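The numbers here are math on the coordinates, done by the rules we state, and not lab data. Owing to the predicted nature of the structure, the values given are computational and were not obtained by experimental measurement. Cβ atoms are built from the backbone, for glycine too; each structure is taken alone.
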Structure 1
Amino acid sequence: MSCPHRFIVLDGVEGAGKSTQLARLAEALRAAGEDVLATVEPGGTPVGEAIRALLLSPDYPRMTPLTEVFLFCASRAQHVAEVIRPALAAGRLVLCDRFSAATFAYQGHAGEVGEEPVLALDEAATGGLAPDMTIILDLPPEEGLRRKFGDGPRGDADRIERNEPEFHRRVRAGFQAYARRYPERTTIIDASGGEDEVFATICRALGIACA
């Protein structure tokens, strides 16, 4: 199995299963002989992990969406320079848990910074690097949060997960808007089915055969 894409992102609303599916995809690709780097945003580097802790900490409930954009893009700039570009240059296949689509959806659309300012900052952070394919796992946000936290209080939720349901509905709409803007390199997949069903759909979207 040879994957035609070298830089693949899995993204989507909270609880859609992107981290689970990314781990499964990485395992399948490695078993098929691919040299896979699996990474995550925000994070992926020591600088990025420090920024991640700041971004997700509930200790900063008044952080503005614009501040979030700057921090996410700072983490991404370091991530691209230190990890992603070198891996791609070495011929590795990069799988990333969240990337530009998430900033567009969360801060640009749901956070009301605006799509164009977010795209401009992201362009500066990435130096124009875009994924070959972004897979967006789509799910009603209420179902995603229920999967992640059950029906009880979200006491262990991070700062962004604690936003009101309407925010998460806007995030979903933001991912859909991103896919409309970049249809040639974005695929939306229904994540409401079982794990095996969703994984099979991801493989088909990537043009690979995964057991």
Structure 2
Amino acid sequence: MDVISYFIYSFVSIFVIVSPIGALITFISLTSTMTQQEKNLMAKRAVTLACVMALFFAIAGDIILNFFGIGVDSLKVAGGILLFKIAFDMMLARVSRESITEGEINESMNREDIWIFPIALPMMTGPGTITTVILLSGGSESVFHQLAVILAILLTYLICFMILFFSRRIYKFIGYTGTLVITRLLGLFLAALAVDFITKGIWNIYTGFML
């Protein structure tokens, strides 16, 4: 796969799993009592932290896998199963328990560090996102492909910031129903991505045993 195609593939994969539209309602709920300036500061801090975490795992992913002795193909199968579970929850328009529970969201209402938990971690950079960026970086064919993954991460979180920055206007425009429809569509794409990870992982493991 050429670099441009891999960048597009990486961007779509990361954007779908991060699902900033899906986090929109929760973000608005958690910042409903804040001023516009306070809300924007929360968005800036949360997106910055989430982006830094995603970049860390994209860069250090191979080192982590080698340290634990985990193959990329094994992670594809395990990660694909995890992503499919998250995708299934998205298609049902409910909060995925792989990331955060409804109870944890309610408990966060009175906390001052909500930009760390639950907005940045794990809503925007949860287990699914970490798995995806490690797989994309670990499966890259060259340094340019790895740079494409990093660029895809930066672009994704730039869009995340813009969505959270204008969250109240966006929500007023698309409404609750619109966010559910978009979330379900993203869940469908994520399910397809999960199946792709699982099938490629199983096939590579199988062919590896046959050689």
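Here distance in nm of label points 7 Å out along Cα→Cβ at positions 8 and 184 is compared for structures 1, 2. The highest value is that of 2. Using the calculated result 9, 36, 39, 16, 1 for P(r) over Cα pairs in 10 Å bins from 0, in percent, pick out the matching structure from 1, 2. Source structure: 1.
Assign the value -27000, calculated as helix-only ellipticity at 222 nm (-39500 (n - 2.57) for each DSSP H run of 4 or more, over all residues; to 500), to the correct structure from 1, 2. Checking each candidate, the match is 2. When relative contact order in percent (Cα under 8 Å, 6 or more apart) is calculated for each of 1, 2, the greatest value falls to 2. Between structures 1, 2, the calculation of distance in nm of label points 7 Å out along Cα→Cβ at positions 72 and 88 yields its largest number for 2. Given structures 1, 2, which gives the highest value for mean count of other Cβ atoms within 10 Å over residues 128-135? Largest calculated value belongs to 2.
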